[in-house]
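Each structure below is given as structure tokens.
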Structure P
Amino acid sequence: MMHLSLCTISFRHHLVSLPELATFAARSGLDGIELWAAHARSLRSQPALNGRWLDAMNLDVSMLSDYLPFTGSPRKGEEKLEDLCEMAEHWNTTKLRIFAGKKASADNSSLEVQSLVSRMRDYCQQAHESGRDLLIETHPHTQADTIGSTLELLNAVDHPALKINLDVLHIWEAGEDPIKAWHRLSPHVHHLHFKNISQRQHLPVFAPENVYSAAGSREGMVPLFEGAYNFAGFIEMLPRDRVHSASLEWFGHDPYGVLAEDSQQIRRVRAGRLCEA
């Protein structure tokens with residue numbers, strides 16, 4: 001089974017309400033919404049919009065996505081995570097997506113890694129006490145940028161609340177095989193991110209400073225099954241004896257059209273009918 005979500009960050013430059021997005025998601029056969037924490041904070045003035053409201057539409061918040069600091073005051077990080085856990089309670093989700101710092105694994109010194117691991121372990125315990133899990137995203141320029149560094153981080157932190165959000169394209173960007181990544185990390189993978197690119201040379205388009213900018217380039221961003229990485233092969237490989245939770249992480253133009261078509265195509269792949277109209 002595949003539980004598919006749209007990301008509210010796909011609509012970061014659009015004048016659109018969450019009820020409109022939820023209606024679109026339900027009509028498009030999606031199962032949930034990955035809620036960007038910046039959007040969740042802005043929705044606090046509308047408390048009637050919550051997990052129960054989404055459940056009535058047969059939707060859920062699959063994951064709350066944000067960023068935690070790994071340098072500076074530990075107390076500030078704890079306060080931010082406390083706020084995230086409160087929002088997660090409001091939206092009835094157990095998954096909090098974060099990044100493992102802001103430096104590539106190859107650039108971190110052993111002392112920096114030790115500090116990151118210690119802070120991560122503290123965050124995990126705090127999240128665990130709130131009934132939440134922390135999902136580290138596999139992403140360039142973080143400590144979880146390769147299969148090996150991600151496994152090392154999991155082993156070093158050694159906490160049951162630490163899980164993985166496997167970003168398939170970013171693993172491929174690192175020059176590694178996402179299917180191999182799945183087989184090595186699958187016990188820890190609790191969410192997947194799906195996006196694609198026309199050519200490897202365009203991968204820098206996904207740099208945060210570009211995708212968060214309204215004037216940023218969108219060159220190379222393509223629907224899931226039209227890109228350089230073979231997503232059909234990856235999705236077909238996923239075992240059918242477990243539920244796979246995934247978000248369509250689209251940053252390009254026409255999010256409504258692309259997300260609706262990609263979700264339908266994924267359903268066809270899982271049913272062995274990719275070529276059907």
Structure Q
Amino acid sequence: MSYIVAVHGVGNHTPGHSPEKIAAERGAVWAAQLAAGLGAEPAAVDLAFAYYAHHLRAGAPTAQGGADSALDHLGPDETRAIAQWVDALALPEATAQGRLTVPLRAAVDLIARRFSLDGRLTRLFVATLFREVTAYLSGPDESARTAAREQVASVIRAHQPRVVIAHSLGTVVTYEALHAHPDLQVELLLTLGSPLALPHAVFQRLRPAPRDGEGTQPPGVGRWVNIADHGDPVAVLRPLKTYFPGIDLDLVESTGLFRFHGAAGYLGSAATAAVVAPYL
């Protein structure tokens with residue numbers, strides 16, 4: 001049993017290493033980052049890491065080129081999802097000549113400027129993000145989605161945590177895993193930088209499907225808290241509680257932590273510490 005199960009977001013795939021090794025290493029990093037925010041020693045944070053990224057990359061072609069060409073190797077599904085994301089952000093510069101008419105690379109560069117991000121790294125991150133989102137939600141078959149979801153569910157079942165902390169795409173996988181296994185009981189679900197409400201690319205594809213424009217809290221969850229930073233362009237639309245009324249506390253704040261949607265800033269934030277501390 002562990003008090004916390006952590007579920008990662010995008011960009012965590014590490015080829016050439018076993019899933020068990022990656023889970024142990026990433027779990028130690030998350031524990032240290034949480035401990036820093038809590039003012040505790042890493043050993044005091046009892047955490048198990050649910051690693052699923054390898055299921056989304058099984059059989060996928062190796063990306064060619066570097067950050068500058070990352071967007072050039074995406075397929076139509078990924079390109080469409082990025083266009084839907086840009087549309088959801090409603091950047092005036094991107095819609096001045098009509099919705100979704102700006103070329104992909106130019107639109108991503110607009111986002112980088114809008115959020116004061118490095119354009120080259122933003123292109124690489126966006127390509128990674130939507131490659132994995134698409135692999136999970138709209139792959140050619142259900143095998144990757146099912147395997148990732150069941151991996152997360154199996155770790156939760158094995159450790160019976162009081163708290164599940166999920167970041168980025170991990171919030172989507174966890175949401176579906178807990179719905180698929182309503183017997184799993186979690187006192188606190190903490191979602192960080194969640195794209196659950198992202199129109200078309202994510203929200204309408206969820207299982208179970210939203211009804212009347214609303215998603216539902218997983219049945220085994222006692223309390224659901226969501227944290228999104230004002231500077232996080234992935235955590236759209238906000239507030240998340242508008243689309244998931246079962247959320248008990250939805251924090252949208254400027255924490256001054258941002259390195260483009262990274263988990264580290266969220267995990268070490270005062271908001272996360274305040275939410276998690278009562279359960280430890």
> One of P, Q was used to compute FRET efficiency 1/(1 + (r/R0)^6) of positions 20 and 164 (r between Cβ atoms, R0 = 25 Å, to 0.05), and the answer was 0.20. Which one was it?
Replying inline: P
> If distance in nm of label points 7 Å out along Cα→Cβ at positions 188 and 268 is computed to be 3.6, which of P, Q is the source?
Replying inline: P
>> If relative contact order in percent (Cα under 8 Å, 6 or more apart) is calculated from each of P, Q, which structure is the one that comes out at 19?
In response: P
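No value in this document is a laboratory result; all are computed from the given coordinates. This one's a predicted model, so the numbers in the text were calculated from it and none came from an experiment. Cβ atoms are built from the backbone, for glycine too; each structure is taken alone.
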